[in-house]
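Next up: some structures, all given as structure tokens.
Please treat every number below as a calculation from the coordinates, not as lab data. All figures in this text were calculated on a predicted structure; none of them were measured in a lab. Cβ atoms are built from the backbone, for glycine too; each structure is taken alone.
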Structure 1
Amino acid sequence: MQKKIIALAIAAAFSAPAFADVNMYGVVDAAVARASADGQKSDLLAVSGGLSQSRIGAKAAEDLSNGMKAVVNIEYGLDTQSNTAIGSGGVGNTNVIARQQMLALAGGFGTVATGYLQTTGYDFAVKFDPTADSLVSPLQSMTGANGFLIGSAAGAARAQRALAYISPNMSGFTVAVNYATALAGVGNLTVASNLADVKTSATLASVNYDWNALSVGGVYAKTSAPTATPSTTDYALGASYDLSVVKLFGTYQQTKTDAAGVAGTANKAMSFSALAPVGPGSVLFSYAKSTLGTVTSQNGSGYTVGWLQGLSKMTTAYATVTKVSNGSAGTQYSVINNALAGGAMTAGGSSTLFAVGLNKKF
């Protein structure tokens, strides 16, 4: 018996790598939400991910020679309101999937990474939209409905089989380049050599500048698709400025899909947000608007107003109201579609989401 125990201990010691620094982290966000929309029944539901998506992750870093580090970061979405496994879908959590699975080498030259990555397009949204990656983001409602590449819930927010380079901070400037070698599937590997390519890849590049209270950034994103498949090009500009009494955020972005040899029409989205500390908490306001290049009667807009109460450095209570409205012929913009479930809404209708919840980081 003792020999078996020793053998098992030796096997365990050699079966898993030992990292100098391993940290578990996560967010559990739970809210009670009441949603309603024109032409649909309203309902009261307990949901996961009101202010930010619930998640669990682990980071591991190992010091190498010449000041370099090997870094692993894996992170998965959670639906904390139902009996679902990590990475399963659930009501009120549209991002319950692998959020990122990254292996990187970092050093004085910057960071080189590969895996299933949160792209620089996702980072842009989180930096310049204080409601990004949540059920209450009006900008997410605008961009998600129109197939934008850049944003927290957009087409290239996360990319599989991806490569990335992030530069070190150079006097306030940071540059990032992402390349998804096969945005979906496995590219051309199952296609006969005499047939046309089927691979769709994606390239994103960003520049950010941070100086004291000011942050500005820009992102370019493009999918490269087979000849018969439309390719999409996006760009986005964002800025924030902290006035101490209020922090202001703004974004502008455009997406355009070109069919084979035919230039597409641009769709645009913009947002303005403010976060102001008041006593023990903060007041949140965010407004977003979309402008379609084809059918202006299907434009949309939305806003969120909320109160954030800091109970500790890691725990925030919140209460928000979000309203999203369609143009006279539109039906695609809805907090129901963005947050809870799909459904048919009256043309030109609006939807509203009231949420009261608690956000706990660990």
Structure 2
Amino acid sequence: MSIHRLVKYLFTVLILVSYIGLVLFSISSNKEALQKNSYWDWYRNYVSQSSKGTFVNTGTQEDPVALSESQGYGMLITLLAAQKGYTKEDQFMRLFHYYKANRISEQNTLMKWQQKKSPNGWSSVDQNNATDGDLDIAYALIQADKLWPDSFEQYGLAAQQLLASIKAHNYSEKTGLLTVGNWATVDSKAETMIRTSDMIPHYFETFAAYTKDPFWTKLEAHTTKALTQMSQQTSTGLLPDFAWVTASSITPLKPNEIAGKNDGDYAYNAARVPLRLADSDKPEVKKTLDKMLMFFEKQPVIYGGYTLKGKPLVKNQSNSFSAPILYATKGDKNFSNLYASQRWIFNYAIVGKDYYGDTLKVLVLLKLY
């Protein structure tokens, strides 16, 4: 090759490499901008101030409502944003302070499940918890301890205390699984009820490693077995919002047994299951997840809820259902088309009128990249 050709060749390669670098930089910058802007849009629309810290408002500006569920999501989202440099510890700390101010007690550090306006001012509706919210809070606190190990807030100690309270007040010896709340654990019938979105093998594995307590490893094993059993009961692989557990069976709830007409369907609680399962590296968990995703892949449009047989409950799409599915398909070539079809959720701005859908969307967006 002549020197002239060699120089021309090297110049062409240099241009090509530079172009690819610019494209990759542009893609990365666009993703970062989308994440950062979405986080702050969500924060401005849903995070409210109180005298005891900040909370994620699930109601309206005129009639605000705080939930332990939303507090857990808020802490997870803010932690992820802080890991990426979009926000500071102060934002997480204020959410943490609100959690601390609304614990059941100094000894039982579960968060009271709901606060709202009352004749006596801003207060909790009762002294009970909802397990899903406290699981998210505990996981967020563990990650916060890793991100800010020298913080005077002692996130690690708070995580240890909360996990001890979950173990003491949200576990059923009858089923070997978590109950839906402390109120259910002490009720002989309700104790055998499970909420599928409380079944998070990856969390339990993390809790086991953090506490060195074999309880969480045992819980992970029982949870994985129950997930497999429920998955095998239907051709769709869809899981119900709630189910009853006995020594020999797991049965979806009937309509209106606990929360509403869709208690035994793949509805607004079970919508989170793909997100809950996606971070587990256990083959049995992936098998349960993949069976659900294969059902969704065959649907021309994914609607906001289904019966366990696969009949749509509504005729509209929903961030609350599509966001978890989108995350569950990440990096899996077998579901690349499903992944692409669910990216529609990022086409719409956050305007503060869909707490649940917007929150799951932002959580997924921050976890994706």
Structure 3
Amino acid sequence: MDSWKGAFFEQGRQSIKIPVPVYIRASASIAGSKEGDGPLGDLFDMVGVDDKFGSNTWEEAESTLQKETLQLAIGKAGLSGEDIRFLLAGDLLAQSMASSFGLASFQIPLIGLYGACSTCGLSLAMAAALIVGGMAQYVASVTSSHFASAEKEFRYPLGYGNQRPLSATWTVTGSGAFILSSLKGKKDRAVITGLTIGKIVDLGMKDSMNMGACMAPAASSLICQHFADFGRTPEDYDQIITGDLGLVGQRVLLDMLAEKGFDLSGKHMDCGIEIYDEKQDAHAGGSGCGCSAVVLSALILKKLEEGEWKRVLFVPTGALLSKTSFNEGKSIPGIAHALVLERCS
């Protein structure tokens, strides 16, 4: 039997090298009012004045977020929905209902994904794999989260008025959409050159109000494995960017990596920290599927386009719990996925 052709793509134990360029042709971000008031507010494509986005329920609002963001990204790419071969999408709600109801009208073949708050990284990685495998020329990726729908799904309805500890993060109301292509365009935002797919890491933590600490071990494991797989160190990147560890999770991550010999101080950035400022009462920072997605589209790709950064490691993180598992006393496993993003030459 001939050797498996996929061996040409394998890189170490968990990574994939991209043998042909995968371009991020265009992207779009739409955020809620709180996010619009934050330090990145001027960078989002659109900011909602009403966090229900003209809908009747919080869940419908999140579906509207996805629909409008994807439509905007497709338009910015100069394409139509018929040009998109596959659509990869996910959110935080049960049965991914925000994606199902929000994207049905596009009638694009849909691959629904769930990686909790790491779904942006997971969807982009799988979209890139489809392109590398020669199965599509254009693939779209879209993820979303909404503060109010997530609180109702995982914790308490807003009317309950529960108190949040300082370790808690604030679920970002926002959606990010990305159009990936096998063809080089005139204004591609970045190129994907490598992937590292995470595995579940569970150290037994059970505090749903400290998601950052629950996810940090997975991020540490993933980043160390990425360095080993590609033979790289932190010095090979301008920034190493996690998804939504927040202030508490960032401290845990840096300590864990320091114990393994990696110093990320001065080189680590977290989307959940960047999206809010201290005056916004977000406590430890932002989280949610929309957090890393909107920061990637609005800030990270912008810095790559402008040449401030040449290569970054983008590492969205996720906490794999549900209200059922939490109420049954289960621990909160974590996962992280990484993409190597480079400036287009």
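The figures follow:
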quantity: Structures 1, 2, 3, by distance in nm of label points 7 Å out along Cα→Cβ at positions 46 and 294: label with the highest value; calculated: 1
quantity: At a computed -16500 (helix-only ellipticity at 222 nm (-39500 (n - 2.57) for each DSSP H run of 4 or more, over all residues; to 500)), which of 1, 2, 3; calculated: 2
quantity: Origin of the derived value 34, 28, 23 (semi-axes √(5λ) of the Cα gyration tensor in Å; candidates 1, 2, 3); calculated: 1
